[in-house]
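Computed from the coordinates by the stated procedures, all read-outs in this text should not be read as laboratory data. Quick caveat: nothing in here was measured; it's all calculated off a predicted structure. Cβ atoms are built from the backbone, for glycine too; each structure is taken alone.
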Structure I
Amino acid sequence: MTAAFALLGASVGSFLNVCIDRLALRKSIVYPPSHCDNCQEKLSIGELVPVVSYLWLRGRCRHCGASIPRRVLWVELGSGVVFAFIAWRYGLSAELAVVAFYYCLFLVIFVIDLERQLILNIVVYPAAVVALVISAFLTQLDIAPGIVINTYMSGVEFAPGVASAAAGGAIGLVLFLLILFVSRGGMGWGDVKMAALMGLVLGYPLIFVALFLAVVFGGLIAVLLLVFKMKGRKQGIPFGPFLALGAVITLLWGADILSWYLGLF
């Protein structure tokens, strides 16, 4: 089953590459069929085999010789590895489906922001709605976000997962709104929306773990880029990829990281 999900993940990665390429350009992810962006030639089935086709074609279009971005290979390969891992970890279960969905979501956000410095509303807003719906069922799964809190509003008892998600979303939104106004342009509105989405996905208090990891990773990479003179002090670095990375790590190991940290005191 793990091997089957590795193949499935690579195939899903191929579709995610289509989403990454087209969503930022406001194009349909369904039509037209996959084609070379340079010569517009429709790709055959043999040219669409995940990972294998890229290696067979040596990263170039068979028709015009145009270079195929290496990102295509890494997304397919990485998705295959991640799907195999979560299949091994969760087995054939609802947890597997939820984690796989969130991985795909954050991967698309990661790559688009890295390449285009955009966090798209067309991705974030529908994902936020889906995250709220999923949170209503999280208490019955083995990936319930954070410490469950109960809340009442107008006499109606909310599902603990929804309360945790709502609290996480509010925390992410408020914290990054404050950063947005204090930094005066150092943080974008896309990052604010992304932080709120992460809170809805991860809940309270795991949103703090994800944001902390994002800040640490972002700071380390920024320092390295400055030290090796790959970026200047006044050049911006997209923060969305670090938020996405922090979210995925927290989704998989956040509870363990939080338990370890609290155990230090």
Structure II
Amino acid sequence: MSSIDINADLGEGDLHDAELLSIVSSCNIACGGHAGDVDSMRATVKAALANGVAIGAHPSYPDKQGFGRRSGFRGTNLRDSLVSQIGALEDVVAEQGARMGHVKPHGALYNDAAVDARLAETVAEAILEAAGEVQLVGPPGSELQRAAERHGLGFLGEAFIDRAYLANGRLVPRTETGAVHGSLEKILAQAVSLAKRRSVMSIDGKRITICADTLCVHGDTPGAADAARAVRAELQKQGIEIRGAAE
């Protein structure tokens, strides 16, 4: 039986966290850069463990004001911030006698490091210093993947079930029409295609290969939990096991 991971970004103050933790197989927990604090980390880690959900860190640019969506942070200060963020969650997880299996950059850091080799190096170095050889989550074929390989980190390729793709494999910018799938039918079809065929139909009708180990569901969109539940049910119906990729 083939398998796929379903992940969600949690601990950001959204209302759907508890419900999503009963559906997903891994989670990425905000650790202070764009959202979250020690209390929210503890609560989310505890809930994740109760649901058997694999735990990862979700560090960002140090940008609470902009929710990690602004670029321009670089250098030693950024590296130190990432080490601090990842280390903070690592400490909380260790308190519970558990382990952290992956790190997924958030927001602008995720997008920037996917195409910026120097920034991807900073992310990989911070992970190694703060958490050791955990797995790095990012877009397949990105600079994040290349940095992970250079540093001996495992890499988990991620795809998005509710976002449209360009023919070059990158996401359609949210500012463009059709960037986010509004219908459950489209979301289900894309999830099945990614899990079974490792491919997706681009917005201009071209089939492109995306070798994803994990599928992201966005917890901050209306109907997120219902969509995630439907995706999980459909994938299982198709004979695909849902399990944490970093387990």
Structure III
Amino acid sequence: MPFIESTNLRVHYQLTGRPGAPVLVFSNSLGTNLSMWDPQLAAAEQLFQVLRYDSRGHGLTTVTPGPYSIELLGRDVLALLDQLKIQSAHFCGLSKGGMIGMWLGAHAPDRLRNLVLCNTAAKIGTRESWDGRIKSVREGGMKAIAPSVIERWFTPEFRRASPAIVARTRQMIENSPPDGYVASCEAIRDMDQREAISEIRVPTLVISGTKDPVIPLGESLFLSQRISGAHSVDLETAHLSNIEASEEFTSAIIRFLTA
């Protein structure tokens, strides 16, 4: 398995697809690893070099002491691109990955070709709600929150129709390192990019789930209105739209990135 190492961070990544083609970076959500992008891989690899990575504190990447910040997680992406000698790339992030994408779009636009922000917002939740989740994980581990997370991530219809996919996703959540999860919760808790996103000039697509209890449609609309020239796509899903509506999601990002 490929890793990139720096002073205090060992990043697990996978770079696959067409050699010499433009790079498409996928950035995962809170409590997941790079395998969450498996539904997009086959189609994306036909057109791009696909770079997936486990963000700090997740998957096989180092769990460094928290709290983290969205800026820190954004700079991790820039360091990964630097070490792989990738000057610019398309970037697609979901939830936490989308928050990282907003930071990159506002602060490192020269490194991005296009930006896809999925099921994400410029500010999510309240300090009280995040502190409550952090307390639950510290006291009961990842299994304490996995059932409620799954309920927010997938609609009841999808949970009934695709129990194997839901079970794999729940296992991914339960296997997520608790300390890395908590430190990332702190990053999201302390994030407010509602002003910064107006600085984004990178061509942007905003993907939302019409049944997403985590990110209300109004929050997605806020992004598409504040980011100049942004396009938007609504999918009939809950939070993990790339899994629940994998074909429609993949088609949407490929249309946007190849237009």
Query - Structures I, II, III, by FRET efficiency 1/(1 + (r/R0)^6) of positions 88 and 232 (r between Cβ atoms, R0 = 30 Å, to 0.05): label with the highest value - result: III
**Report entry** For percent of Cα pairs over 22 Å apart, for residues 40-135 alone computed as 33, the structure of I, II, III it came from
**Finding:** III
